[in-house]
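J.: Take a look at these structures.
Rule-based calculations on the coordinates, nothing more; no lab input. For clarity, every value in this text was computed on a predicted model and none was experimentally measured. Cβ atoms are built from the backbone, for glycine too; each structure is taken alone.
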Structure P
Amino acid sequence: MERSAGRKIRQTRVISELEANPLLTDEEIAGRLGVSVSTVRLDRAMLGIPEVRERMRSMANQAGSRLRSLKREEVIGELLDLQPGEWALSTLQTSQEMAFRHTHFVSDHYIYAMASSLAIAVIEADMVVTGSARVRFRSPARVGERLVARAKVGTKKGNKNVVSVRIRVGEQEIFVGRFITVEKECLNGSFESERCDPGVAGS
């Protein structure tokens with residue numbers, strides 16, 4: 001009886017941890033709960049929760065169907081969740097090709113590109129550009145680390161939006177950015193109209 005109650009409490013915590021961060025691996029959940037990885041895997045199976053790779057794949061498919069301002073391949077990293085006009089989530093698995101030469105540190109421009117593309121992706125419009133950005137790199141990222149970016153839309157004035165983007169490695173925040181994105185009008189007969197064509201931007 002006590003064993004069954006303990007299992008229910010633990011499984012409730014598993015659900016809670018994954019609701020807060022769906023990208024947690026079994027190893028990370030096990031560390032937080034102080035149990036073995038095999039116990040977490042058994043709990044997931046009993047709860048009908050797929051492994052992290054399957055969760056990410058499902059999330060990416062759903063998010064991609066809502067994407068309007070960019071093509072999927074234009075988002076740096078993998079778009080995992082998107083509520084247009086509200087918030088977005090993406091992840092980037094870093095590799096040696098992204099490193100500064102002869103180091104194990106990820107080049108800053110990959111981190112910035114991840115943030116700026118997410119700031120554009122979260123806006124629900126056919127054509128969006130970055131008007132300005134104020135960014136701060138708090139800590140370097142190392143090759144092999146997984147970056148997780150979250151974008152949140154703040155105030156909107158006319159065709160301009162304030163979007164904040166934060167990037168983390170685990171629990172450590174490594175980047176903070178404040179972007180002003182601008183929605184462009186699609187004018188018939190202009191160069192912009194081609195770029196704004198929904199069939200191009202949203203495919």
Structure Q
Amino acid sequence: MKRILQLLGLASPTVHAVAPAPGGAPGVAELQREVAELRRELRTLQDIEAIKRLKHAYFRGIDSADLPLLASLFHPDVDVHFVGGGYEWAFKGREQYVEAIGNSFHSEAVAQHNGHHPEITVLSETEAEGIWYLYDNFWELNQKIYTYGTAFYHDRYEKVDGRWLIRSTHYKRHYEVVTKMKDDQPRFTVRYLSSHGRVLPKP
């Protein structure tokens with residue numbers, strides 16, 4: 001333990017031994033390699049947690065139409081391509097994508113997007129990729145349309161100035177169900193976007 005503390009910089013006595021100690025105990029060089037590996041593993045775990053928090057904030061941002069939050073999560077040159085049963089989104093750049101979200105998650109919408117089962121792979125100190133299992137519900141009350149389904153997000157992440165950002169995000173629907181609502185619409189007692197989403201122009 002004393003040697004490990006010394007190698008981590010938490011203790012500073014001069015160490016002269018470089019060969020394994022009697023009885024087969026590891027030498028300084030081996031301990032240094034082990035500590036370096038532990039540091040790499042710790043950094044990887046920290047990066048994975050930071051990327052999870054990034055994607056969690058993304059889901060919160062779209063469902064609450066928090067456009068400033070979303071703008072802070074995307075790389076300026078983010079690449080977006082979503083393919084559903086009756087729609088396709090393809091955008092190049094943060095401004096286009098955030099504007100599209102603002103127009104879709106409006107005051108007559110109700111949205112729920114949940115991301116599950118993250119599979120995050122850190123490729124380097126500044127690059128990572130991830131797969132997320134999406135399940136979503138989306139009501140467009142003005143159009144009387146209800147959509148639900150699943151998809152697998154395939155993301156790329158880039159660390160810029162010490163922060164992970166979404167560099168690209170793609171999915172193609174795994175399944176999707178679109179239903180035309182009749183007069184018996186869901187009787188929502190609370191709709192967050194009714195007061196936080198963009199107000200649609202009157203027809």
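J.: I have 3.5 for distance in nm of label points 7 Å out along Cα→Cβ at positions 49 and 73, calculated from one of the structures P, Q. Which structure is it?
T.: P
J.: Separate question: Using the calculated result -11500 for helix-only ellipticity at 222 nm (-39500 (n - 2.57) for each DSSP H run of 4 or more, over all residues; to 500), pick out the matching structure from P, Q.
T.: Only structure P yields this read-out.
J.: If you rank structures P, Q by FRET efficiency 1/(1 + (r/R0)^6) of positions 97 and 161 (r between Cβ atoms, R0 = 25 Å, to 0.05), which sits at the top with the largest value?
T.: Comparing P, Q, the top value of FRET efficiency 1/(1 + (r/R0)^6) of positions 97 and 161 (r between Cβ atoms, R0 = 25 Å, to 0.05) belongs to Q.
J.: For structures P, Q, which has the highest computed value of distance in nm of label points 7 Å out along Cα→Cβ at positions 81 and 177?
T.: The maximum falls on structure Q.
J.: Another question, then. Can you say which of P, Q returns 39, 20, 15 when Cα extents along the principal axes in Å, for residues 121-184 alone is computed?
T.: Going through each structure in turn, the value belongs to P.
J.: Thinking of P, Q, which structure, once log10 I(q)/I(0) by the Debye sum over Cα atoms at q = 0.08 Å⁻¹ is computed, gives back -0.34?
T.: P
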